[in-house]
Structure formats: structure tokens, C-alpha cells
Structure 1
Amino acid sequence: MNILDTLKDRAKKVGGTIVLPETGDSRTLKAAALIAGEGFAKVILLGDHTHVIAEAKKLGLDFNDTKYSSIRIINPQESPDLPRFAEYFYNRRKEKGVNEAQALDTMKNPLYFGACMVKHGLASGMVAGAANTTADVLKAALQVVGVLPGLKTVSSTFIMVVPDFMGEDKVFLFADCAVVPNPTAEQLADIASSTAFTRRAIIGDEPKVALLSFSTMGSASHELVEKVTQAKAILDARKVDFAYDGELQLDAAIVPSIAKSKAPNSSVAGEANTLIFPDLQAGNIGYKLVQRMAKAEAIGPIIQGLAEPVCDLSRGCSVEDIVNTAVLVLLMSQK
């Protein structure tokens, strides 16, 4: 199963514009050329126009060529949008002690300027992290874009493409495997909601969410189990629009025959495609076990829970990683 080809086809139908702020990194410029070449999105590169053109030429790329007409280069320091972006940031952060001069200076930073373009609807989403730390990318996203209304938690998910799972290739979402170390019950509920949204946006099918534990429907009593049952109660109170259940052991969540004996009355057990782990240790270990031992393809982490899509990269990412993440951001930009 080549899920990325499928997702690229869907992204082309969505269309949109991706902001790439790290133009000092050659991988960003190469990725922009590939995105333009494949035609699934427009690209905005942030930086000095002359410098970006010169650096691209060193890579054998002529961004003045008409085949790259879908790429725009914007210098934040010279942009006519800079004053209104600075005013927006000042009004958003003045209670935190940010003054007008600091807001203007901050908006000259491509990470913040790019996030502001997304916030103001000038781009579908932003991809960064090739040259900046995860902390810096998330800080810019949180301070400019903010969290999705109704949620308080930014988290992550991995798309896990598992080959030959009970006779067929299957796509699971695993969360949270990269951001929240020890989520509260409310944070678990937020993670479940975010991951259900991510699945609908990216995979395009209906999420069946399992809140995982070492207990199934009261088979064990412990404070760790109680946290998961509280998360389910919060989802009940929110009246969310996706299928979910818990607490469930992993086998009860994904194996129909075991679900029949352990959770016969569950609408999710045995059919779960979206797995919410009780903490970061379990999630991180879980996705790596499946990746290495089941030879699954792990795509991510995908940042979720933000009001607008901003995705982080590993600083060791490849050009193709940037392109693939841009695909995910486009799909997440669907409202």
C-alpha cells in the first residue's frame, strides 16, 4: 500500500498554499521545487528574494522559470502585511508583556510571519523544523495561531500503515506519541478529539477511537485505569461526533474475536482504527514496536490541536519528508 501517493492525489483536489519559512536550508528550496513540480500546492518561501534566487541557482533551480510560477518569495521585513501582523501579535500578547516594538521585531522572524500568514488566511498551512527546533516551531504556532476552539491541548499523532494485519493492510492512527508526557483525563479527551479530526481530514474515513489501558471495561482497578475512564466520561459530556470507547486493552480494541469475549457490548472494540495511549511512554514505545516488529510505515509525528495547521519536522528530515508533510498540512487545512 502506497498511502502517500493516495494522499497526494487527495491533496491535489484540496489545493492550497504552503508556507516554507526556512529558506536558508537547501532542503526547503528543493522541496519547494518538488511541490511546484508535482502541482499539488502553491508555495510561499520566506526570505530575501535575491538571496533565495541565488541559493536556488546553486542547487540547479531557476525559480524565475515559468515552471516554478506557483512559487512566491516574500521578504517578511519588506512585506506590506508586516504592520498589521505586528499589530495582531501585539494585541494577542500585550498582556504577556509584549510591547509594540517587540511585536514588530518578532513578526520579522519567518516562523512567526509564516504562522501569521496561516492565521490570516493567506496560506493553508506552514511546514517548518528543518532548521528550527520543535520547541521554536510550536512556540510560534501557539503564540500566533493558538489552539483549536474547544480544546486546550496540542498533541501529535502517527499514521501507522500496518502490512498484512489479519489478512489486509490497515491504517491506524496512534496518539499521543511525541508531545504530552503524562496527560490528564481532560487532555486525553482532547487528544482523542484531535486525532479523530486528523483521521477524517487526512485518511478520509470515519474514526473508531479506542481509549487504551491495561484494563478492559473494569477488569482491573487502578488510578491509571480511572484516568482513562474519566477521559471517556468527558467525551460523553462533550457529545462528540465520532465513535469511541474505553477503557480497552489493545487486543480487545483491534481483534474482533477477543472483543467478543472482553467487550461484547462495545461499538468500537475489535474495529478500532484510532488508538489513544494513556501516556507518552506507552505511545512512543507502542508505535516503535509496531514500526520495527510489524514492519509498519510510520508517518509523522503530525502536530494536531492547533486552530490552523502548522507541522513540525525533524532537523534530520529529508527533502521528501518536507514534501510529504506539506501533503498532510493541506489535508488538515480542510474545514
Structure 2
Amino acid sequence: MGEIARVAGRVLLIGFDGSRLEDATRDAVRALGPAGAILFRRNLDDAEVLPRLMDDLSGVLPPPYLLAIDQEGGRVSRLEPWIGPTPSAAAIASLGEDAATRYGAATGRALRALGFNVDFAPVADLSEADARNGIGDRSFGTDPRRVAALAGAFLAGLQSAGVAGCLKHFPGLGRTDVDSHREMPTCPLGRDRIESEDLVPFRELAAAAAIVMVGHGRYPALDPAPRPASLSPRIVGGLLRRRLRYRGLVATDDLEMGATRPRDDRGSAAVAAVRAGCDLALYCRDLDRAAAARDALASEAERDPDFARRLAEAAAAVERTASRWKASLPDLAAFDAARREIRAS
């Protein structure tokens, strides 16, 4: 693998099928050399099996690496078969900031004990609990400062346990009425309302968050081009990087989602995301699409020296984050203790 291809691979976070690394999957991941992997329920067969999977991943992922999961609570709880039902953000909001901190810390201890070093949580979007936008009760509510306080409490607890937290979905999907898993939603709000409401949690918590995930909504008030925020230089580079002065790792939401999949011709969405200012492009299932993205990133870097510099910056940001939040091998005894703590909370 050439150096440019190696750097291109390091800005990809990949997913795959199965609770074990089959030979073909192992070879594909090794060839990609990605930043790390994200696991879903389809990968979590049994807690007793997970250490083997984590050990296999540690053997094929170039260090330092990210091992990620979506463990918000409520209906986005990949660990539910192992830990039972967990409260949604809306339910936690009714209990207050101290409860959010305790729940975040217990979640962090459980994830750390399983070998994860990244949790794509908490949700910082403003949303009604019954909204039909893919967010709903995943949000802590609609009051900007209350959401900032509760999301910040969960984030502080999570990161105190050694797991990198992630504010999502910048600059806020809660005011849309379409689920970006299916198609690209459009935010109808003007710039003033976005600035004074939806951006508040991100603005107040950006300095504390290891990662910010940019969503796939369109925001005509922020960028007139018909593209999602995750691919927008105005929103990622201009608003998040320069205006909010965010210095941590910037990730896309899954580029295989309905909002972006039609725009990802042979990895073009990954190129657009990195050019916009993102550091980490997610391909959460299809390793062939991830490989196409790696090749597209490398080709663009060979063609454009400015893009090559941006790609190198993104890979360096991944390295810093993975070095700061180191992955560790699973400790099932520690997980059992954390699981009991979550169930008692």
C-alpha cells in the first residue's frame, strides 16, 4: 500500500457483518487500514464471544485505532440484549443533570469494559419526543440551554470513564420532519433561529467533546447549495471549525444512509466530506464502498496538493484522538459490574 492510500484509509471508520471476523472480512479490513470499526447489534452475538472479535480487530486495525458503538440509551441501545432496557434521553431529562452524569459514567464504564473507546453519544439535537424526524425521544428536549446542560452532564460522565463522547448531529436535525436514514431532510429555520436555538448545545459543549458528528440535513439558511451539512464547507469548515472554533475530531454520520448514498458515486461523498473539513468518514456496513472511498480519496490527493494536505490533517486528527482515548481489551468481570450499575440506575 502506498503512503497516500495508507493515509486515505486512516480517515475511514468501517462496519461489517457478523460477530466474528471471517477470512474475507479480515483481509478486507487489513487491506483498508481504516481508523477503526463501529459495531452494531449484528456484531454483538454474546458477551462471551466479544473478546475474540475485539482481539481479532486489534490484530488487523493499524494502531492507534477507534472502536465505536452507538450507545445512547432508549431505542438506540446496541447493548440492550446484554444490559436490558435503558432510559431514553427524554426520560433522563426528567430525572435531572445528576442522573445524566451518573448514567453517562455507568455507560462509559460498561463500554470501556467491553473494549470500546468511542460512543457516538450524546444527541445534542433539539426535538419534541414524538417528532417524526429520526430524533424524537433521543433528544433531551427543546430548550437549548437545558439540552446543553443535560447533554453536557452525560458527556462528562461518559468521558470520565475513558470513552470519547460525540455530540451529534451538527448543526441539529430535530427541527426537520424526515429521517436522514431514508432521505435528506431540510431544516426550514432561518439563520437567526438556528444560531440562537439549535447551535446552543454545540456551541456550549464543543470545547469538551472529543468528537462532533455532522448530520446529513440540508440547511438553506446556512448553505444555499443542495447538499447535506456533512458535505458542506460552509457548515463544517466555516461554521463548526472557524465560527465555533472546534478543534476536536469531526465525523460524518454514516455515508451509507439514504440522505447521502445517492450522492456517493465511487467514494465521492467521502472526498466531499474531507474537503468540507470532516476528519472521519463513516461506512457502517459495506466494505466495498469503503474501499471505493479509500481509492477516491487517494486519487484526489494525488491530483490536488491542497486536498492532500487536508487529507493529512484529517488523518492526524484521527491519530490524536485514538492516542488520547486508547482502546483496551475487554474485561468481562468489569462489564458485569457496570451492567449491574446501569440496571440499578
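Computing mean count of other Cβ atoms within 10 Å over residues 116-123 across structures 1, 2 gives 20.4 for structure 1. Which structure, out of 1, 2, was mean count of other Cβ atoms within 10 Å over residues 60-67 calculated from, if the result is 12.8? So the calculation was done on 1.
With distance in nm of label points 7 Å out along Cα→Cβ at positions 76 and 100 derived from the coordinates and found to be 2.1, which of 1, 2 does the value describe?
Working: 1: 2.1; 2: 1.5.
Checking each candidate, the match is 1.
Assuming 0.95 is FRET efficiency 1/(1 + (r/R0)^6) of positions 68 and 92 (r between Cβ atoms, R0 = 35 Å, to 0.05) as calculated from a single structure, say which of 1, 2 it is. The structure behind it is 2. 2.9 is what came out when distance in nm of label points 7 Å out along Cα→Cβ at positions 140 and 252 was calculated for one structure; which of 1, 2 is it? Going label by label, the one that fits is 2.
No lab work stands behind these numbers, since they all come straight from the coordinates. The shown structure was predicted, so the numbers you read here are calculated from the model rather than taken from an experiment. Cβ atoms are built from the backbone, for glycine too; each structure is taken alone.
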